[in-house]
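What follows is a group of structures, each given as structure tokens.
Coordinate-derived values only; no laboratory data. Nothing here was measured: the structure is a model prediction, and the numbers come from that model. Cβ atoms are built from the backbone, for glycine too; each structure is taken alone.
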Structure 1
Amino acid sequence: MRGVTIETSDVVLFASPAAASGAPFVETPVGYDALVLASFGGPEGQEDVIPFLRNVTRGRGIPDERLEEVAHHYRHFGGISPINEQNRALKAALEAEISRRGLQLPVYWGNRNWGPYLDEAFTQAADDGHTTLLVLATSAYSSYSSDRQYREDIARAITASELEGQVVADKVRLFFDHPGFVAPFQEGVAEAVSALLDDGIPAEHIQVLFATHSIPTGDAERSGPRDVDWGEGGAYAAQHRAVAEFVMENLPVGGGVLPWELVFQSRSGPPSQPWLEPDINDVIAELPSRGVEAVVIVPLGFVSDHMEVLWDLDTEAMESAAEAGIRAVRTPTPGVHPAFVSGLVDLVEERIEGTPAAERPHVTPLGPWYDVSRPGDCENARLGFRPAAAGIAP
């Protein structure tokens, strides 16, 4: 296998021949022979926490003393992030669904910031004889860290593993508005609102907060193709708003009168740098003045119960609700919900079969999202453009 030479494209780095032209959608079948699950990674013990945070903040020169200020989130849970175990569960669920459908597609798993690393996954796949890889990142929305950085990770994994010309890799499209991703949120909101209504809380006194990770405003404005006016917060905020609107418009309970809002969490960085607002805790503090008696917190930006969910929502946001004297319910993330797992494999089959864009499922007017990212999409203003797969250079 190591002697095989594969042509690559200068337009789309390390792409399969079907994706190499840079067309936004790949509508011809591709014979992928392995699936790679790509994720963020997380520490799995107290001794891992600071080395992990060094990886996350590499290149920024942040001293360990400052990293320790963030480390207490992880140390509160024994130094263990839930994300790796969640990815093991997701990998197993994907393998089961792939097997059920009769697809001959082994699944590998690699992370950006902690073992197993993505370059290790690529090396193992290549050593096993696989040359045409499809990468599934555990992130649904457009932003540097949730989209372009994964594409940079793919390019770096191929070069670090010395697999240029031997392995090609494409990436599954962003799935923020795929029915399989959205369905668990719909179920969670409906169940939470129904329970509150059953307890006698009027619909107009229930507030739904859709929460996602805050990012620097400059990065948000650079998310999504540059030739579209996405409004405040760029494509990143527009995608979240569109999904939240769909969930609320199709809510089977509440009579369409429940107020809702998109809020942000997990802000970091210097106070002088603007990030997306409002912060969820600030909004919760204001809810009593609006006559709100209960809040439904929806972790719309997360595929599973990451540390940001366990700490920022289940700990800090719940404390804010208690201080405000209102009831709070946090709805589930997709995790390994059957609809989510099935939807992810649908997305894989979409690329294997070259499903035409017009036939691809999506629940908002923004979809289906592109197979091949457009030029300049999700630039990091601080770092500029670095080599990235699955998109037109730069």
Structure 2
Amino acid sequence: MTCSPFTLDASKNDTSLALDALRAIAAQMVCVGHGISFFMPGLRQSGLPLPQNVGVLLFFVLSGFLITYTLIEKSRDPRYTFLQFFIDRTARIYSALVPCLLIVALVDTATIRLIGDRFIEGNRSPGIFLANLLMLESYRGPLDYLSALQWPIFGSASQLWTLVIEWHIYLFVGALFFIGATPTRAALLIPIAIIFGQIPIHYLFGALQEDNGIGRSLFALWLGGAYSFVVVSFGALKGRTIGAVLAVASMVAYVATTPAYLEYRPRGYPYLVIFVLAVVVATQGGRIVVSPWPAKIIRFFANYSFTLYLVHHTLMAPAFLLWKDAGWLVFIPTVVGANIVSAIVANYTEMRHKQLAQFLRRGISRVESYVRGDRDVTSSMPSERSSD
């Protein structure tokens, strides 16, 4: 079967820009949704799906699509290995996670000392911080009876449970992919797949909390996003009009069939997968957004979306403790303030993840060169291609 010329080249179509827009919208949905929960809980009685939960689900679909694209495209270079994939993912995640964990520690300390509320103090210790840094918190899997794997989320950063799932999916799927691509290295990759496959396999059908279903089947949803890339890459669905119609219809169907608090019901997941797939199909046909300003605005919000996701809850918590009943008067400033702080922090951290990846590559190449006794440390480095 011959592949269609699917591309994320921004000079040829608007797909890359559309995916950035979805990423930015998903982050804003999570931020605004938690703001509503804190300051305007009455709006939760509308019966509509809670935006913070829908935002999380969209992140998983987008992640499945983009990671699959990245693995397939970059692996065309024979020098691109699991190690290179690991460096990319590490730089992308930890460029934001480390500073955000430090912000959580700082803000939570100020909250305890200045406001006097100690509800988060029990989840603050160097050990818990380290466990969150190593993605050990909220473990679900066949070894969940081991107390050494049961670590709480650090401080007020309650949303970190989804990041743990994403991280383990990355390494599990990456290991499986390169076992197939480079069978000679299977002996090294199989243990990685076994270790990091426990959480993803749990989330094929399991949940974070079985009693209310939160997080159920998130890996299945991620795989749906991955499959949607396969569909578009083989040209199984084409056409701007059909894509636009499917995008609107799938979102209407999701909202109509998914009441509040049941967002993690897997029966609604196909609508979200179809929505992202349809957006990609609708934007592959060429460029509509020709002015540079809409693209700049969208990419501005997308570039700090991960940082916003990580810190917004912590930034809102002190305001909630001080002004629980202030409504719009606190809701709007806290949402805006979380965006401003995240944009500033991300400018020095998240937005520099590619530079961090290059730095790590150069360091590893120097070590490998030293071990081999070589002098040329650049020939073993794969060429850089843009990716999420």
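To test your reading of the models, identify which of 1, 2 gives 15.0 for Kirkwood radius over Cα pairs in Å, for residues 39-134 alone when calculated. Kindly include the intermediate steps, with their values, before the conclusion.
Numbers: 1: 15.0; 2: 17.3.
Traced to structure 1.
Looking at distance in nm of label points 7 Å out along Cα→Cβ at positions 95 and 239, point out which structure of 1, 2 has the largest value.
Details: 1: 2.8; 2: 4.0.
Of structures 1, 2, the maximum of distance in nm of label points 7 Å out along Cα→Cβ at positions 95 and 239 occurs in 2.
Between structures 1, 2, where is Cα Rg over 2.2 N^0.38 Å, for residues 279-358 alone highest? Walk me through the numbers on the way to the answer.
Details: 1: 1.51; 2: 1.44.
Top value of Cα Rg over 2.2 N^0.38 Å, for residues 279-358 alone goes to structure 1.
Given that helix-only ellipticity at 222 nm (-39500 (n - 2.57) for each DSSP H run of 4 or more, over all residues; to 500), derived from a single structure, equals -21500, which label among 1, 2 identifies that structure?
Working: 1: -10500; 2: -21500.
Clearly, the read-out refers to 2.
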